[in-house]
Structure P
Amino acid sequence: MSDLAIQADGLTKRFRAQTAVDGIDLAVPRGSVFGFLGPNGSGKTTTIRMLLGLVGATSGTARVLDTDMPRGLDAVLPRVGALVEGPAFAPFLSGAANLARFDAADRHASPSTRARRVADALDRVGLSHAARKKAGAYSLGMKQRLGLANALLMPRDLLVLDEPTNGLDPQGTREVRSLIRSFSADGTTVFVSSHLLAEVEQLCTHVGVMSAGRLVAQGTLDEFRRSGASRVEVVTPDPAAARAVLARLGLATDAAAVESGDAVVTAELGEHPPDPEAVVAALVRDGVRVRGFAIRRTSLEQRFVELTGEGFDVVA
């Protein structure tokens, strides 16, 4: 067994003259919660569909749970729960009946325990009270939970979730977040496509960013943050002296901004920055009056903008 739940090498998908996914190399560690980010049209959903064997790749290879896809589709899919491009249910059937219908289509699922599996899945996503309600009368958030319940009908080694908190209220979002954490704690790998950066930062251990069909960054969440430019910020009434000290330490300073009578001097820390304590000590030693000091680290949103040149207000 490899250390990767998902591995893609040179994975490419072209639709006539358009390249939707352009030679990506993707590595999703087992047991991780992997946040798959990207603006609208970046190729996220097409990548997911190739990984699940829903669409064929033009070139490149994909392995899911140590099995080549789509050749190993029959062996892999029973071990994968997926919610892709929103749930679709028969509106005239109840939530429980919809799940029973999907469960019956799974040749690996025992009919004798179907009712218990359906009840447990509904309970796990907080829909037991609406089990007999027709799915057509469900709210968007309830339909999203029902989609999650469908992915949980059988034990899974991998969950692939496309916008799992779409349409949920804050309480529902917290519940889904808690669910995903519990899956990971049980050893399930969770692959989450999302546009909600706050959710990704609270939930994911690893991140991959798509832009214009290319995978422009991937790694742990901490590595992703560290790869951005961090800055030192000094609040002082002595901006010229502060800039001279920072320059002597090898830090390139920006023009000082004035806030409430004091100047704010900032500088990029670079790849091998001095310790914050050493910066403060050097400032004080040169008589700079330090009224505020902070290290501003790059947020996930800032890194996203740096990598893609786009904001993150899309529902990709």
Structure Q
Amino acid sequence: MIDLMPATIRLPWRLQRLLEAASTSLLHPAEGRRIDFSRPDGEEALVAPDSVSWRIFKNPISLFVGGIAAVILELAEPSVRTGVWDHSTFRSDPLGRLRRTGLAAMVTVYGARSIAEPMIERIVRMHSRIAGETPHGRAYSANDPALLTWVHATAAFGFAEAYSRYVEPLTACEFDSLYREGAPTSRLYGAVDAPACRAALDALFDAMDDRLEYSPIVFRFLEIMRATPAFPSPFKWMQRLLVRAAVEMIPERTRVRLDLTEQHGLRRHERSIVELAGSFADRIVLKDGPAAQSCLRMGLPVTYLYASREPHH
């Protein structure tokens, strides 16, 4: 049940403008056309406005943390790691790559179907050209359904776990709803066996455990994400903190396998800072952001996703 009293924070206009700019800088690549999430009027997205996905994807803190955690898990799998590291711009343009990935996630959840479906088709065509061998001689293809399933499962895990840990705890029902909502769109990308519930995701993580391995590339990625400016100057101090929050989320057995020791995770006093930032971000309406603009497209108030909710039972 939804309590219609808005649970939002009103900020001084200078601070609001700064936060809007910070959110925009994370999502919009310098090149390419800007996506207008407010158009076409009334056109549905691939996921419904009353979904768990629409509620959690509005939060820039959990998206940043969850996205980094997902990439760590991707890079732990040797075939995915080789494809990402050899055929993407992570090394030459890490922020651009981060923005493109974030924007694709936003379009997949919030974008009108006439925008989202052609974007997904372009990504699938691009993946069809990526293939090769790992350093150990194992052939791979970016359109391999098993690899795509792992990539989409790690993204679902990252976004859900980050929101639940650092913003607001999700119930078992909400976790299952989120995975179920994402499964059909994952299939459009080619991830035909994407987990549709938390039990299926846990089973996939168990099955993949022996394939995950240590690589210095994981540490290179973390170094890039600590050093590459992703936030405006007043918020730069948070970036390293959020990277450590992402490491903290990785399942313990995988952290051990990757040699991600305690020093790579959150310090004792830092979790409360991340939780405060996540909770704060969840109550700020970013009127220029994909979530608010998509609500307007659907004839909903910009505060629709910020209504306080009673716990699910």
Check: Once FRET efficiency 1/(1 + (r/R0)^6) of positions 163 and 275 (r between Cβ atoms, R0 = 35 Å, to 0.05) is calculated for every structure in P, Q, which label goes with the largest value?
Finding: Q
Next item on the list: Match the computed value 4.4 of distance in nm of label points 7 Å out along Cα→Cβ at positions 19 and 99 to one of the structures P, Q, and report its label.
Entry: P
Margin query: Quick check for you: by relative contact order in percent (Cα under 8 Å, 6 or more apart), which of P, Q is greatest?
Written below: Q
Check: Comparing Rg/Rh (Cα atoms, Kirkwood Rh) across structures P, Q, which is largest?
Finding: P
Check: Which of P, Q yields -9500 for helix-only ellipticity at 222 nm (-39500 (n - 2.57) for each DSSP H run of 4 or more, over all residues; to 500), as computed?
Finding: P
Check: Which structure, out of P, Q, was FRET efficiency 1/(1 + (r/R0)^6) of positions 43 and 283 (r between Cβ atoms, R0 = 35 Å, to 0.05) calculated from, if the result is 0.80?
Finding: Q
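Every number here is computed from the coordinates shown, using simple stated rules; none is lab data. Everything numeric here is computed off the predicted structure, so don't read it as measured data. Cβ atoms are built from the backbone, for glycine too; each structure is taken alone.
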